[in-house]
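Dropping the structures in below, format is structure tokens.
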Structure 1
Amino acid sequence: MTVGGLASWDWNMLTGVINWSEAHYRMEGYEVGEVVPTYETWIARVHPDDRASTEKALSTARDKHTDYEHGFRSLHPDGTIRFLYARGIFFYDADGQPVRMIGIMEDVTDARSAEERLRASEEQFRQFGEASSDVLWLRDAETLQWVYLTPAFETIYGLDREQATSGNDLRNWVELILPEDREHAIGEIRRVRKGERAAFEYRVRRPVDGQIRWLRNTDFPIFDADGTVRQIGGIGRDITDERATAKRMEVLVAELQHRTRNLIAVVRSMADKTLRSSGDLSDFRSRFRERLDALARVQGLLSRLKEGDRVTFDELIHTELAAHGVTEGHYGSTIVEGPADVRLRSMTVQTLAMALHELATNAVKYGALGQSSGQLTITWSLEPSGPGNKPWLHIDWRETGIVMQPPGSAPRGSGQGRELIEQALPYQLDAKTSYKLLPDGVHCTISVPVSATTLEGNEHESSDPA
């Protein structure tokens, strides 16, 4: 007897005769008619590891007068293993003795493999979800209750999953969202419920610490075979740091654009002034290149700063002197003294550096750094509470022992350098300056407001927003 795609058997338990359908032979790995159907030929094909449980299931159903249902593996001669599932019923005589059994059997190998693949897939998804730093979740589309929620929820939302999923968990979720973002978030859920995809951002307040975090949800509908939305899936990511980084990048780009415009203006002005004071093109090229180098050194100092840092005056003066061959630790007759870590305002650095460059260049060409008898003394001090109740840096540049140029020569300090010190610094930086040509050398003083750190490490903030 063959029943659809199933195998069947009929066992006369009084005579021991068993009839198998053709499908039964094939499921057991026999050719039709290859063997005489008996209990022994059947049990011989049951996998050795399954025989005891299979025979026990059969005898239990027989003795307790219940239906027989059992799954087992069939081991074929070529080594193939098939998963079979059998169901049968016993018939008894008046004394309760079994006299007949009929049953059907099906090959469930493919279905079992599919189930195993599904279980493996579910396990992989579970492990993936538990390892993910993003929140993965599933909601029932009808009730909007969570049916799946990963551990990352607790880290991001600051609420235990058990609390989040107790009672009306949609309300629990909505109450975590800032009031001004709730309607938008709920509206996006409605869209997904109707079959649309949605990506949206909103803020939550974490109950555990009160922090406000920005989240980005990517939600999507999950359809059944009929095209009905049965579940809503979602991925939630904490983008708080991402938004903060983007904001900082906006500020940095704006600052870069601002500084670039300023730098171009400085270079243009420097070119114009150098050209006016140059005797010829060769003179212009030499002097302009030196000033560009000085400007590049300042930009190098600024580019190495970390966020919130400032260029210090001692860094600036040592860098400029080193560019003229006077390196720290090998100053010789040059005296350089002052407190370390006097922090300069960002708007101050560039102009002050150009002034120091002009002083150093003139000292090399005409003064203390170019004459063996010359003495250069550079000192500075910090006045924590100077004019306007701001910290001020006082710089004293003094050259002595210089043989000054004879009468009739081009006067030293009458060009761009002196103009920068006496006019640009006071105008641009609110500085106080003096520049004097004494019989044995130059004496220049510069006082400028700063954002300063004293030697004791106490910081004095000026009104400089930079």
Structure 2
Amino acid sequence: MNLKLIPVINKIDLDPADIDKAEEQIELTFELPKEDVVHVSAKNGLNVEYLLPTIIERVPPPLKCDKSAPLRAQIVDSWYDPYVGVILLVNIVDGVIKKGSKIESMITREKFEVKEVGIMYPNRKVLPELSAGQVAYIVPGMKDPKNAYVGDTLINVGSKVEQLEGFEEPKPMVFVGAFPADGTDFKKMEESLQHLFLNDRSVTFQRTTSNALGQGWRLGFLGSLHASIFKERLEKEHGKNLIITAPTVPYKITFKDGSEEIVRNPDDFPDGTRRSDIDFFSEPYVEALMTFPSEYTGTVITICDNNRGEQVDLQYLTNGQSLLRYNIPTAHLIDDFFGKLKGATKGYASLDYEDAGYKPSDIHKLELLVNGKGVDALATVMHRTQIEKNAREFVKRLKEFLRIQQFEVVIQAKANNRIVARETIKARRKDVLAKLHASDISRRKKLLVRQKEGKKHMKSIGNITIANDAYQSFLRRE
């Protein structure tokens, strides 16, 4: 790709930092001279003032740009400002753009009049005009945030030019259900989500409805860390609180007629009664590349094997590091795989991964039932070997967060049309004999029978309402 690399060593302020060893690794791995390495501490700002000028000095300017040519600018990023609306960060490949320029999107064909142009330095700094070779911001007067497509080409109205090659759209790997903690806050929550989507176009969403949690959204993220950061931003920047269901991955169903279907919501996954026309199921895998000190090789291999991994390659590098390549189910990757890896290597492991496609798998839907009624928000999909262990754990955890009722509550886990685990919450006891004379045995029996029949009737007609805080407690990872 003929790109200029600038080696940077971060966290040099830490006591265990071994800068000399890190420089040797850079020379061996990337074949870059250690004299080019920049030492910084992002935490306390040490040497950061030297890093930015270094980038300007070493990175060559764009070669193919023509100020005299018709305008072509590519949208790189976008965000929302409450005062001026949508702001676009653009890479100007050809031409000039300034306040008052009339521009048009080559994707939507919407037309806009530019209200402001400038650069981020680091905040907005207004300039009279922008020209080819600059990466800068424009305020297009865009009313609908949905019209801001990352990778879109902006041109002068009526211009006949070739569209710039767009970016490859990121594919979500992790899906969650998201529901307002306060069910009455749906519209305001959706507005806040729209503002965040504008700044992070890799997130996908569609409306959904849960019998348990009401209206919500099905959100797609690049990974579980991406999902947690998005939720944190929503809470900090917009003061909104979401109930997030357990992260899942998209599974593939191959039917006997050769057709295929992708299932992103566990509640839509076929149970044991709907499999007659299905040939097989597949789950997504990633090819994980792990680097760590060689002394931890055995431990890391054990972790990968316990997560249903398939070893591809193992190399011992000359710098005392091991390079291990494994195919791992994406469902295990998002289940804190990197956390387990760091814990086993005392924080010295690094992880990189890429999509490895789908592979046939023996997967099933695990449902939780409360008094015989399924709780759709808690449904999940997993491999057959995990079902019994997780089923027992799930029913025990849910029992902790449900309130005691005046009738018996039965919690069950069902997979492949079979109950695999069960817990029972005993009914709240009321002493109906408290005011009865001790010697009146027939009356005692009559009252106890009536109480038993009453509780049986209440159980048959009673509905269990699971509070939102119970969902949040159950879904929260301890």
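Some notes on this structure:
- Which of 1, 2 yields 52, 31, 23 [semi-axes √(5λ) of the Cα gyration tensor in Å, calculated]: 2
- Of the structures 1, 2, the one that -7500 was derived from, the read-out being helix-only ellipticity at 222 nm (-39500 (n - 2.57) for each DSSP H run of 4 or more, over all residues; to 500): 2
- Answer label among 1, 2 for the case where volume of the Cα convex hull per residue in Å³, for residues 23-150 alone, calculated from the coordinates, equals 165: 2
Just so you know, all these numbers are worked out from the coordinates, no wet-lab data involved. The structure presented is a predicted model; accordingly, all values stated were derived computationally and were not measured.
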